[in-house]
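None of the figures in this text is laboratory data; all of them are computed from the coordinates on show. As the structure is a prediction and not an experimental result, all values here were calculated from the model. Cβ atoms are built from the backbone, for glycine too; each structure is taken alone.
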Structure I
C-alpha cells in the first residue's frame, strides 16, 4: 500500500466538505494516525460536526454522536446490562461509545462523573462493565467539542481528563472567500451524504502501525526533552509538561512526518504541534512578571523562541 498516496487522498476527500481549514484537517489526522483524541474548542457553527462526520465517512468507520447534557449518566454512554427473562441472564447492550469515530458534543456540559466515564475508553480503548472488558475499535478516536466562551451550566474539565486529549484544536471563522463558497455550496447538505470512503479501517490501522516505524534522531529527542524541561522550570507555570505529554509529542511528530510523506521527523514536526499538544496540559499562574495575564500558549511560544532548533 502506498501510504503517502492514501493519506493525500484522505485529505482531499475531507476537503470536499470541510473548506478552507487545511491545517485543522492536518492536526486532526495527526492525532488519528498517532492514536490520540482531539478536543475541538470553538464557538458553535464553525464545522466541528461536519469535520468529524467527514473523517468517519472517508475512513469507512462506524460513527456515533453523543450529545452531552447535565442529566446524562455514564451508562448512557458506555452501555447497560439488561435482564433477559428467557435466559435468566443479564445481557450487555453497548452504548454509543462503541463506534470507531465518536463525536462527544459539548463535553463540558455534563457532570464530572459522566466525564470520567470516558477516561478508560479514551486511555485504554476499552470499556469495563459488570466485571467484563469490551474492546473499542480499532481504530478508535474521540472528537470532543466545547464552547470556551460559555460558562453557565458547564463543568470545567479536570487536568487528568484534559491530559487524555492529544491535541486541542481551534477551528476559527473562515475567511470571506471560503465563507462565500460555503454559502453557495452548502456542503453539509449537498456533499456530506454522498461522501465515499477512500480508506478502509484495516488500511488505517496499518498506517497507524507504520507511524511507529518513523525514525526520530537523537537531536529531535533532545529537543523534545528540552521543551518539557523548560515548561517545568518556567516561573509562570504551576504545572509543566508530564512524561505522558512528552511521549504524545514524539508520537504526534512521527505521525506528522508520515502525513508529510517522510519516514523521519524534522524539527518543524515538533514545533508545529507543541502549542496544540502541550498548552492544555499546562497550568499557568494568574499573573505574569509584569502583572498581566499569562496564557499557556504565550509561554510556550516564548519557550520555543529560546530553545535552539536542532539542525
Structure II
C-alpha cells in the first residue's frame, strides 16, 4: 500500500470523525446554554477556547459573540477547524481513495458535503441549527457504518480506524475540558447545577444511557470523568479509543513507534481518579492528554507517511 494512499485514508477517518464531533460539541453546548441559568456564566467564548480557535478568531477579525463563533466553527470555508472544512476534507480524501474504499462511502460523503455547503451558511442565523447539525451527525454515522460494515479488515481499514480513534479520543478530552472550565470558575454553582452540566457532557458523546446502565443512576462529576477516560467498553471513552488504535496499529508493519506513543498516552490516564481532583487539575490533565495524542499522531506520520531515509 502506497504511503500517500494510506495517508489519505487515515485523514478520511480523522476528518469524518472531526466533522461528527464538531457538530456534536456545538449542538450540546447550545443545549448547555439553554439548560443552565445565567449565573453559572456559560459563554460562547469558552467553547472557542476548548476548540482551540480563540487566537484564530482574533486573526480573522471575529468578535467573541455567538453569531461569529458559530459562523467560524460551522460554516467558515477558510477555517481549518470548521464543520464545513472537515466535511469537505473528508469528502476529498474519500474521493481520492475510491479504489480502496466502498463506492457507497464516496456517494454518501459527496451528498453530505453538498448538503453542508448549502445549509451551514444559513444555519448560524436561523432556528434550524439543531436539525442541520443532527443531519450532519447522522450522515457521518451512516458513512462510518458503510466503511466499517463493508471494508475488508486489512491495511486500509487499519489506517482508517487509527485516524478515527485518535481523533475521537482528542474530542472526548475536549468535551471533559468544557465542564472542567466551569468547575474552575465557580465550584459553588457547579455543585448546584453539576448534574445538568455532566449530563450534557455525556449526551454530547451519546454516553448518557451507557453511563446510567453500567455505572449508576446519579450523574456525578468524578464518576463521569472516570467513565469517559477509563471505561474500556464504551467506544468513545479515551481508553477504549487507545486500545482500538493499538489493535489496528499492531497489525501494520513497523508499528513499534506508534505502540510506544500509545502506551505513553495511556499512562496519562489516572485510574482510579483521586477523590480530591478539582477543575484546575482536570484541565491540566486534559491539556497533557491532548499533547500526548498529538505525539501519537506524529508517530503515525513519521512511521508511514514521511519519506524513508535509506542513507
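General remarks:
- Winner on distance in nm of label points 7 Å out along Cα→Cβ at positions 203 and 299 once structures I, II are ranked, highest first: I
- Among I, II, structure where mean count of other Cβ atoms within 10 Å over residues 83-90 as derived comes to 8.5: I
- Structure responsible for 14.2, 51, with Rg and Dmax of the Cα atoms in Å, for residues 11-98 alone calculated and labels I, II on offer: II
- For Cα extents along the principal axes in Å computed as 59, 45, 40, the structure of I, II it came from: II
- Structure (I, II) behind the derived value -23500 of helix-only ellipticity at 222 nm (-39500 (n - 2.57) for each DSSP H run of 4 or more, over all residues; to 500): II
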